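Nothing in this text is a laboratory measurement; each read-out follows from the coordinates by a stated rule. Keep in mind that what you see is a predicted model, and the values were worked out from it rather than measured. Cβ atoms are built from the backbone, for glycine too; each structure is taken alone.
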Structure P
Amino acid sequence: METHNKELDELYSGTIPDIVEGTILKGKVISIKPDSVVVDIGYKSEGFISIEEFAEREREGLCEGSEIEVYVSKIDSDGLVILSPEKARRIRTLQRLEEAQKDGTPVEGVVVERIKGGYNVDIEGVRAFMPGSQADLKPLKDPDSIIGQTVEVRVLKFNSKLTNVIVSRRVLLEEERARLREKTLANLKPDSIMPGVVKNITDYGVFVDLGGIDGLLHISDISWGRIRHPSDVFSIGQEIEVVVLNFAPDTEKVTLGYKQKRPDPWLDIEEKYPVGKVVSGKVVSLTDYGAFVEIEDGVEGLVHVSEIDWSPRPKHPSNYLEVGDVVDAQILRVDLKERRVSLGIKQLKPKPWELVAQRYEVGQRISGRVRSLTDFGAFIGLPEGVDALLHISDMSWTKHIRHPSEVLRKGQVVEAVVLSLEPEKERMALGLKQLEPDPWLETIPAKFHLGDEVKCKVLRHTEFGIFVELEGEVEGLVYSSEIETGGKKPEELYQEGDEIMVRIIKVDVEGRKIGLSLKTLKHEAGV
């Protein structure tokens, strides 16, 4: 087979009567078989092309009468002609690459794979090598991102003998950047508005490609309002318009602005938003101390957590609001010097104690949730956002409760009776025992009499006696003086939970006490 030098020198033009091996000519498809394609090239016999020479997409468009360019690979002694369109394409491509290397014309290719030191680029069937340093203006963060892309390259080196082709994309990018740079420098003037592309984002600002030259858009010049990070506003690759704030020709340093495209909204802030005015805005961020609400582009107000709800112990702002919510608020303060606006949401709601005064009265049964427990009682949260006190003394008619946790648990929903209501002092008292009639008025005096022997259960020991529970209804006290221990301690004889028989020696309805004796019971029994 001829070398590529010979292939490159053999150009086909028009009809060639004397067909020889190693030439390129045009032929017409006259038949398509399962394994081959028969082509008429004006020779005494047709030429044959293996069907494998054609790519899948080429086979789909191939039909009888199609005109194709072929390379004469072989003519045997019997006149059988073997043709190759692939070799024809390759030779034509090599010719074009040689010309492109001489005159600097860019060529298109597809980056097919990454190899050691660079990439393989397919240029119409010819593999060219593109060094990694020639792939872009600077090293790619993701070297594989370019694979599969169709790119324009310049032929740096061409050797037809070795089919050695080296190409560069960077050279063309540098030339294009230089052209853009020259054009951009001519238009760079303070206060001019220029298009650009976000090239990089940092904590302190954004670098914008203005066309061959980069400018810095500082975070303070992005918005008249408050932003947490430039990435909240821009993304890499985004096309934006910016204002040239300053340009130093000697250093080519460019300072850009974005907020300057519109007037500073804070200049007439006090006139636009007088104290007391109700505004509507969108919640843009939440913090532990409040919520920031954007009331217009570039102007945000803070709703402090204490100004969200009338509750004396407000919850985290996220319990009331979500980012993106549109809310109404009242202007509380405007500080032009500090560029701060204070907002209030609770001011647009009725005060909780005003609602309580309208909705509740003494003696009314209500429902609430136990919000907290203290030594002296429990605070019950009501739907209006206020807490009412349920004192420990109002939890039971008959039992001595040492701590509210013996009766209630935090979060429990309970019913209670309103005992007193003082909205002007923001106070409300509740009773639990008042849900039932007072047993000391009728039930206990009628059931327990002096001298009765009753069964009871030991509850606890104190220095002045033993508290017991009488038939699950009321507590009584066995006085220390009414216990014979035989020199032992009472707790050694009577354990908590033990059931014992005692005698009633005192029923004090007014003082709500029942006195008991173990001594008299034993004496009567002759113990």
Structure Q
Amino acid sequence: MNRQDLKTIAESAKAEHNQFKHKVCVCCGAGCLSSGSEAVLKKLQDEVKARGLDKEIRVVPSGCMGPCNQGPLVKVMPEYAIYQKVNCENIAAVVQSQLVEKRPIEDLLLFADSRPKPYVNAQEDPFFKKQLKVVLKDCGSINPEIIEDYIVRDGYKALDKVLFQMSPEEVIAEIKHSRLRGRGGAGFPTGIKWETVYKYVADQKYVICNGDEGDPGAFMDRSVLEGNPHRVLEGMAIAGYAVGANKGYAYIRGEYPLAIKRFEAAIKSAKKLGLLGANILGSTFSFDIEIRIGAGAFVCGEETALIASIEGKRGTPRPRPPFPAESGLWGKPTLINNVETLASIAPIINKGGEWYSEIGTPKSAGTKVFALAGKINYSGLIEVPMGMSLREIVYDIGGGVPGGKEFKSAQTGGPSGGCIPKEHLDVKMDYENLVSLGSIMGSGGLIIMDDSSDMVDVARFFMEFCMDESCGKCVPCRVGTKMMYDLLTKICNRQGTRHDLDRLEELAVYVKEASLCGLGMSAPNPLLSTLRYYKNEYLAHIERNTTLEGVSHG
């Protein structure tokens, strides 16, 4: 397929879509599927066909729409009416009222059970109105298994642009100008990473998509892979062109079967149309992608451990340098970006680095996808400009804390992150501000806790996770996380002493400074942040032993 063929497909698909008066998307992301959305999709398709409306109404499965705890979700376009908790019994009413009579069913509209008056156009609801979707722009609005649905929305336009209008140096310059930082957790400037791999001369280079999302409560990458896999494929191909690689690997968690299925289907359809493989779009550039499935080891989210796993070895990290950019997969220069980073590439190429750099804050440009979970009224997948305050996310988008309880803390960055207390609710969510509070952005997990949460137990939960997931290669992590977990358990059981508290703080510093990889280096973060902001809770747990401790040291 050449450039003209891509344009023809886009025009043909657009003409076909324009024949329909309505497009109805049924969320078939993992969350809604678990609530029965597959049956809702089938029932809706049957109902539309039975009424002879299938020439006017196009019913498609889509990826995640965002408000995950309200599923199954059904979105009617162009009105942008979203119906929540839809079941097979009310499909006929939705079709008759919304699609035939043009009269929304207010009792079924999104958040109808909690808003004084639900919004007919869901875009006006604060949940969506405060968001800015770049990565998630098409998730929930296209059929992820039909490549034409992506192409008609400027899919692969960016790849066409770089292949025929830009040199690799110009692509890298555009990414650098955008100020995009890696969304996997560390926040390293993406353009500089690309430039580093580009500068190394080798007979073979690789691009790896890190889809080994393992933080508790995180589902950002999964939702992108399920809802718009072609965006990630396009980002990988552009990255390959920029750094001089002709081979890519997508490393995806084995616990994400739907993401794997849809990504495989995307690869096949892209190859069929000549958007992957040899001489893409008639150019001299060739690029192919294979999937590698992870076995659930959290440590494989670390770059060198991930590389070892792809090579068929045990997934354990190695000392750096050399960094993967110099010596990565099979000793060759390798570029590794996570799913969200790669899904940001096509919009930057299409709209320009300047456009992207103007979103967010001076040091943290663009948008960030968060998995909003925990003690929050409206949990789900959100995307906001960098620099939005935590208060806006919790209360405007998330609808506040349920049950009349008070906000107590927000845990960001998963097991590598920390807890942000109530007094910092107005913190602007960007890389620098979170680090200054003892937390990190991480990949985007955002767990809200209310005033019933025991912060010592929260620290123990994350420490247990890190202890279990430690690969065991280095002593500080293998032994240190176990010792900290045992001390936290002792304190939780009200058997701890002030001496145990001192040992905890001392151990945390040792583990942080001496561990081999990011897992061990960041494992003490939840402990240190809870000690920083909630030390009174630790002291309350050990208070009953204070007198006995004093006697024993007589």
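For the reader, a short list of remarks on this structure follows.
- Comparison of P, Q - label where mean count of other Cβ atoms within 10 Å over residues 228-235 is highest: Q
- Cα Rg over 2.2 N^0.38 Å from the coordinates reads 2.02; which among P, Q: P
- Relative contact order in percent (Cα under 8 Å, 6 or more apart) from the coordinates reads 6; which among P, Q: P
- Each of P, Q could give distance in nm of label points 7 Å out along Cα→Cβ at positions 44 and 60, but the derived value 1.2 comes from Q.
- Structures compared: P, Q; top value of mean count of other Cβ atoms within 10 Å over residues 164-171, i.e. the largest, recorded for P.
- At a computed 19.8 (mean count of other Cβ atoms within 10 Å over residues 188-195), which of P, Q: Q
- Looking across P, Q, the calculation of helix-only ellipticity at 222 nm (-39500 (n - 2.57) for each DSSP H run of 4 or more, over all residues; to 500) that yields -12000 traces back to Q.
- Taking mean count of other Cβ atoms within 10 Å over residues 132-139 as the criterion, the top-ranked structure out of P, Q is Q, with the highest value.
- When distance in nm of label points 7 Å out along Cα→Cβ at positions 28 and 388 is computed for each of P, Q, the one that comes out at 2.8 is Q.
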